[in-house]
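Next up: some structures, all given as structure tokens.
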Structure 1
Amino acid sequence: MKHILQAHSQRRRGLGRIDLIVLIVICALLCAVLGPGLLQNKRGPAKLMRCMNNMRQVGLATIAFASNKNGQLPSLSSDVEITNAAGQTGTIPMSWQMQILPALDAAAVLKNIKKNAVVVSGEDNDVRVEIADTERIWLPDFACPDDVDSDRTPGGLSYVANAGFMPRSLYHGDPKGLHQIGKLSWDGNNVSNEQNDIEISAATGVFWRAHPSFKSSLDDIATGDGTSTTLMLTENLQAGPWYETDTAKIGFGLPINDSNRQVPFGIGTFFESVEQPLNTQFSGGTLTSSSPQDWRINAGLKAKTGTQPRPSSNHQGGVNVMFCDGAVRFLSEKIDPHVYIKILTPNGVSYGERVLQASDF
């Protein structure tokens with residue numbers, strides 16, 4: 001009986017010391033292999049939501065700016081005259097991001113930019129100044145936490161503005177700010193800046209450089225294609241610093257062919273005719289087949305900063321975008337290109353673009 005009890009007690013004995021050590025080692029190896037992936041899976045959605053929240057803050061600040069200007073949106077870039085702490089007066093190129101700083105609860109940042117501005121060039125009657133190095137800081141609301149080149153980086157910018165249709169020659173960089181409203185001749189007469197050219201240009205994008213006879217407004221968008229179907233902001237991994245004014249660094253859009261500032265029409269181009277200049281859905285069009293398609297969402301993710309002004313992100317499958325009504329959504333990189341163009345243009349239906357259907361988007 002005694003031997004039976006001893007055998008029974010031996011069979012019920014727990015893990016030995018060696019068994020426990022082996023188990024601990026196996027668990028440690030599993031944590032080392034699977035842990036980062038599991039942690040990343042949890043961080044991915046969290047970063048996506050933080051990105052949405054940051055974009056929402058920037059977009060709402062833009063809308064608040066417009067509310068204080070009778071609906072007028074900030075210009076893509078505008079020369080503003082300021083006086084710095086040394087008493088020097090000059091003009092500083094101010095991006096749309098700089099213009100909305102007060103509405104973003106960063107009025108102190110703009111105040112310091114003006115106070116510490118540095119004279120860089122110009123004659124006595126035309127002094128140019130620029131932002132000082134000390135003010136080229138990281139502003140959390142401007143950067144997506146998944147954008148490793150912008151998050152916690154001085155000047156980091158992930159969110160860019162809808163700058164409409166751009167001449168192909170300026171699409172990969174516009175340091176001189178030549179992308180301006182009305183600069184393309186849309187009626188075939190090779191004369192730009194006519195009223196018709198300005199109106200058609202305005203129908204392709206939301207943000208434009210300051211112009212004496214044109215002001216982009218939310219009211220105009222509301223009476224055009226509608227604020228709920230017009231893109232205001234999107235992510236772009238190749239965006240430049242928030243204080244620069246190159247279109248390719250602070251804006252996004254669609255590149256179009258131009259010849260001496262004239263938009264070519266006919267078979268083999270994006271557009272059908274001067275009668276319907278924004279109609280991209282015609283027989284023989286090359287929108288979905290032409291190369292390169294560097295304007296597509298997430299195209300050319302390894303491009304250099306300021307050379308790829310299209311939507312892009314490190315979020316899997318698409319990008320966060322904000323519409324002109326303040327709604328933030330995730331936009332698939334597989335979106336139909338015609339639908340993408342429809343939500344890019346604020347008043348395309350007035351110039352040949354087909355009306356966006358509920359089933360389209």
Structure 2
Amino acid sequence: MADQPAASLKKTPLNEIEKELGGKMVDFGGWELPVQYSGILDEHEAVRTRVGVFDVSHMGEVTVKGPDALSMLQKATCNDVSKLEDGRAQYNGLLYPTAGFVDDILIYRNAPDDYFIVVNASNSDKDYEWFRECAKGFDAEVRNRSAEYAQLAIQGPQAEKLLQPMTDVDLSRMKYYRFGKGKVDGVAAIVSRTGYTGEDGFEVYVSPEHSTRIMRKIIAAGAKPCGLGARDTLRLEAKMALYGNDIDHTTTPLEADLGWIVKLDKGDFNGREVLRRENAEGVRRRLVGFEMVDRGIARHGYPVVDGSQEIGVVTSGTHSPTLKKAIGLAYVPPDKTAQGSEFAVLIRGKETRARVVPTPFYKRAK
């Protein structure tokens with residue numbers, strides 16, 4: 001993707017404070033966002049051991065309301081939305097009839113007929129249009145609310161301790177993938193115990209005009225400002241999929257090792273027949289975690305080879321700051337998916353050995 005001129009990039013409400021804090025700004029899917037402040041390793045370590053704050057206001061928000069909201073969402077997604085209760089969130093796959101991903105999303109249930117959905121930044125317009133398409137024939141209203149929210153992610157073992165004095169939502173009673181509504185620094189907010197780092201933490205949704213003040217308070221309370229670089233190394237250690245890298249319209253949830261979000265028995269939904277067939281016959285390829293045996297870092301797009309034949313592809317790869325080794329994710333044929341299996345990755349034309357390992361690579365102590 002060619003970089004756009006900075007003037008034409010979309011900016012979050014926190015753009016000015018990010019520059020003031022010394023953020024190194026880059027083009028991320030058409031948004032001007034900080035890749036780092038003090039350095040990726042420093043920020044990564046802060047989140048694993050203390051607490052960091054990320055601007056994720058580029059993410060999109062969509063609401064689905066009405067008598068048929070649940071039925072429509074059940075048709076559009078592969079996980080079972082009927083299992084949600086008020087105040088609970090769910091990770092889900094928004095699918096095409098091919099069972100390929102439109103996007104991976106978070107669905108928050110406010111009420112049986114009222115859902116708040118968080119979508120990936122680069123997909124927000126596409127997702128909104130797809131939800132509208134899926135809503136045809138249902139009594140459900142779909143609205144794109146992305147411009148109404150700024151989103152901050154406070155992540156790390158000290159997240160609760162830092163955030164609690166700023167909010168009237170009781171964080172101590174909030175379990176993982178739950179959310180509450182209340183105030184943060186005196187303004188209306190949604191607070192959820194969710195994140196994209198593999199650590200404990202919260203995501204806070206507020207009106208954009210208050211976001212800079214709240215970000216300043218969070219940093220003053222001790223959170224390290226963190227950029228996209230640390231967000232990527234953290235999420236990869238936790239084996240959280242990145243849309244556009246590990247999953248896209250060509251990959252199914254079963255291929256992506258996300259079978260736990262596929263509920264074939266919930267009734268009809270987009271892609272169900274494809275997934276039933278894959279479930280019965282097996283997938284042609286599957287996403288696995290690997291660590292490098294030979295020296296080198298396998299990056300996104302590097303081919304997995306068997307002799308002269310290309311048999312797969314690396315989707316994400318980095319040097320893991322926590323584990324001090326090179327790790328990655330790759331799509332490989334079924335006979336290469338067993339733990340301990342080895343395969344070769346072409347790194348700058350050289351065959352470099354990698355070994356399949358259990359995932360997530362990193363799991364925090366509960």
Structure 3
Amino acid sequence: MFVSKHHYAVELAKRGNKVYFINPPNYKTKDFTEMVEISAVEEHPGIFIVTDNLRFPYNIKFHFIKLFHLLMKRHIKRITRSIPSKIDVVWSFDLAYVYPLKYFPKSALKIFHPVDDPLLDVNIQVANGAQILFSTAEEILAKYRDFNIPKYFINHGLAESFLQLNDVKTDQQIHVGFAGNLLREDIDRVTFLNIIEENRNVVFECWGACQLKEGNFDGFEDEKTKEFISRLKKSANVVLHGVVTASQLALDIQRMDAFLICYDLHSPVRNGPNYHKILEYVSTGKIIVSNYVSVYSHMPQLIQMVSSPDKNAELPALFHHVITHLDEFNTQSLIRQRKDFAADNTYAKQVNRIEKLIDTHFSK
């Protein structure tokens with residue numbers, strides 16, 4: 001499943017750039033033969049996948065991070081020497097602090113772009129070596145206040161496959177969509193299930209991993225998670241589609257009447273103050289009912305949300321109100337406003353904004 005870094009790589013390649021996409025090292029291997037392989041991506045000309053194997057155990061990172069980074073310094077040099085082109089830009093989305101930016105060529109512009117909430121100190125220190133920082137929420141930018149570099153809000157991007165699609169509703173029943181990894185611990189499972197059970201006249205369609213082998217995201221399959229998935233499967237008004245491609249999701253969500261976002265903002269593994277899926281939902285023109293999302297708190301025309309991060313208890317009543325007044329929340333005027341907002345936040349337009357900001361600070 002594509003996330004921001006994949007979409008940005010594709011957009012850069014479309015513009016004629018050569019993009020070397022560095023995958024995380026194979027941390028499960030017991031073969032410590034150092035290796036760097038580069039392979040072209042046929043479906044995306046201009047993108048090359050860099051696959052590397054460390055000559056030392058990856059778990060050193062969790063016990064002796066300074067030693068890990070010292071070892072990574074040499075490994076990064078091997079990677080950069082393997083890339084046949086001069087590296088002009090290093091664009092990092094790496095919150096895990098695997099590839100320190102300061103060890104990449106000094107001549108390259110180094111961008112750090114955290115799109116998720118940095119929950120640990122190590123997630124903050126990863127900005128070392130960056131020359132400019134972009135993020136999807138002001139709250140995230142504020143956490144990097146000790147770094148004296150330019151910092152800018154850039155909203156999530158929207159893949160163009162979500163644009164220019166038509167409503168394909170085929171029945172009179174109300175359909176509500178939820179897209180996301182269902183194994184995540186930060187889903188407010190109690191509230192989510194309450195909403196489903198209290199609205200049996202509504203069909204809830206869910207896209208996303210229901211078991212770890214389905215996706216490329218982290219998740220948990222402990223007993224509580226298994227029980228949550230089991231209850232979803234047993235609910236007569238829930239459809240679980242599993243993991244689908246971005247293009248298939250773009251088609252499927254066109255038949256939705258509304259969308260639900262239901263996360264616990266106090267979870268220790270929370271995803272952050274902004275969600276990538278919001279723009280995908282907004283691209284359909286249909287209303288979203290959500291937990292608190294600060295980035296959109298001043299945009300009730302896009303999202304109906306609870307009043308604060310502590311008020312998820314309000315969500316079932318808010319959801320019921322919206323669903324029973326869909327004609328008011330999905331007028332043609334509001335649908336058009338939402339679609340226009342989504343179209344103004346494609347990855348192409350975000351790259352244009354980023355390029356202008358970079359030119360402002362680094363053009364000679």
Which structure, out of 1, 2, 3, was semi-axes √(5λ) of the Cα gyration tensor in Å, for residues 157-260 alone derived from, given a value of 21, 18, 12?
1
Per Cα Rg over 2.2 N^0.38 Å, the highest-valued of structures 1, 2, 3:
1
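All of the numbers you see were taken from the coordinates with simple rules; none came from a lab. For clarity, every value in this text was computed on a predicted model and none was experimentally measured.
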